[in-house]
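K.L.:
For reference, the structures are reproduced in the following blocks.
Please treat every number below as a calculation from the coordinates, not as lab data. All values derive from a computational prediction rather than experimental measurement. Cβ atoms are built from the backbone, for glycine too; each structure is taken alone.
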Structure P
Amino acid sequence: MNSIIDFLKRFFSPQIVTVIIASLPIFELRGAIPVAIGAFKLSVKDAYVLSIIGNLIPVFPILIFLEKLSQYLMKQFVWADKFFNWLFTRTKTKSKIVQRYKAIGLILFVAIPLPITGAWTGSVAAFLFGIKRRYAFPAIACGVIIAGVVVTLVTLGVIKIF
């Protein structure tokens with residue numbers, strides 16, 4: 001993470017780096033908010049808002065293009081077929097709440113700021129379980145907003161994890 005941040009800081013402002021980190025899978029706002037507040041000394045409000053924006057950037061493209069892109073790549077490349085089968089199987093097993101409760105489950109799934117949850121996996125889960133985009137995007141956005149509050153409170157020490 002530090003090497004990614006150091007590389008990005010050479011080219012971009014702390015605000016842009018925060019948005020970029022929040023838009024990356026795995027890091028998302030769980031990584032962006034602590035970096036923005038701790039390393040970049042951004043205000044809590046700026047860290048929160050920039051991280052929410054960054055975390056939501058990939059959602060629409062994933063919801064719109066994942067089906068066609070995955071189908072095309074799976075037909076063209078063996079590695080893509082293996083990757084998407086792994087991704088889809090893993091997402092299905094980790095997102096039972098989405099399968100059961102649809103959009104409400106999607107909010108809860110994305111709102112829990114743990115590894116394997118978040119906007120990226122929530123977007124894949126919405127696709128896999130057939131949640132329409134008009135319901136999926138607002139549900140994911142609500143989950144991201146809630147997760148952002150939780151991560152911010154943990155970062156500030158208001159909530160203790162351990």
Structure Q
Amino acid sequence: MNYQLKSISHAGIAEALAKAELYRYLNEPEESESICRDILAIEPKQQLALRLLGLAITDQFMGGVSDRYREAEETFQKLADNYERLYYTGILYERRAKAQLCAGQSPHTLLPLFERALDCFGEAEKIRPPHNDDAILRWNRCVRLLQSPSLAWEVQLASFEADDAPPH
């Protein structure tokens with residue numbers, strides 16, 4: 001059998017976006033991703049669909065090699081607003097680090113991912129819209145993770161190991 005995808009109508013985009021958000025809230029990122037792809041097939045620059053698609057992809061991170069980091073990053077880079085590009089790229093790095101941590105990756109090896117997230121959130125904070133503290137909230141979450149007893153010890157160990165390393 002030859003099954004083909006069908007196109008949704010332009011008039012149905014708003015309702016489809018609402019469904020994509022709902023499926024994310026219901027922890028069904030694959031459903032949300034599918035809907036976003038249907039929207040982007042007829043309106044490739046639809047900003048909310050791009051944001052939701054990138055987030056749906058990051059919702060599926062398990063900390064393994066099959067995670068689609070590059071695809072999520074490319075999706076976020078298509079966002080027209082510089083603040084949003086920075087903010088959502090920061091979320092990508094934060095979620096990547098958290099997924100790898102949950103998968104058993106050694107915490108000190110994740111420091112560069114958290115630092116990249118912090119860099120993105122710091123840059124986003126500088127250009128954030130008025131009364132929008134989202135980048136600060138994400139920054140603080142990353143810092144709290146890095147300061148948690150298990151991670152703080154690992155990060156401190158990594159810095160001691162780097163200090164003890166022979167010069168190159």
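K.L.:
Say we calculate FRET efficiency 1/(1 + (r/R0)^6) of positions 102 and 126 (r between Cβ atoms, R0 = 30 Å, to 0.05) for every structure; which of P, Q gives the highest result?
P.N.:
Going through P, Q one by one, FRET efficiency 1/(1 + (r/R0)^6) of positions 102 and 126 (r between Cβ atoms, R0 = 30 Å, to 0.05) peaks for structure P.
K.L.:
Of structures P, Q, which gives 1.15 when Rg/Rh (Cα atoms, Kirkwood Rh), for residues 22-93 alone is computed from the coordinates?
P.N.:
Computed on structure P.
K.L.:
A value of 0.75 was derived for FRET efficiency 1/(1 + (r/R0)^6) of positions 46 and 142 (r between Cβ atoms, R0 = 25 Å, to 0.05); which structure in P, Q was it taken from?
P.N.:
Label of the originating structure: P.
K.L.:
Given a computed value of 55 for percent of Cα pairs over 21 Å apart, which structure among P, Q does it belong to?
P.N.:
It must be structure Q, since only it matches.
K.L.:
If distance in nm of label points 7 Å out along Cα→Cβ at positions 14 and 150 is computed to be 2.7, which of P, Q is the source?
P.N.:
The correct label is P.
K.L.:
For the read-out relative contact order in percent (Cα under 8 Å, 6 or more apart), a value of 23 was computed from one structure; give its label from P, Q.
P.N.:
The value was obtained from structure P.
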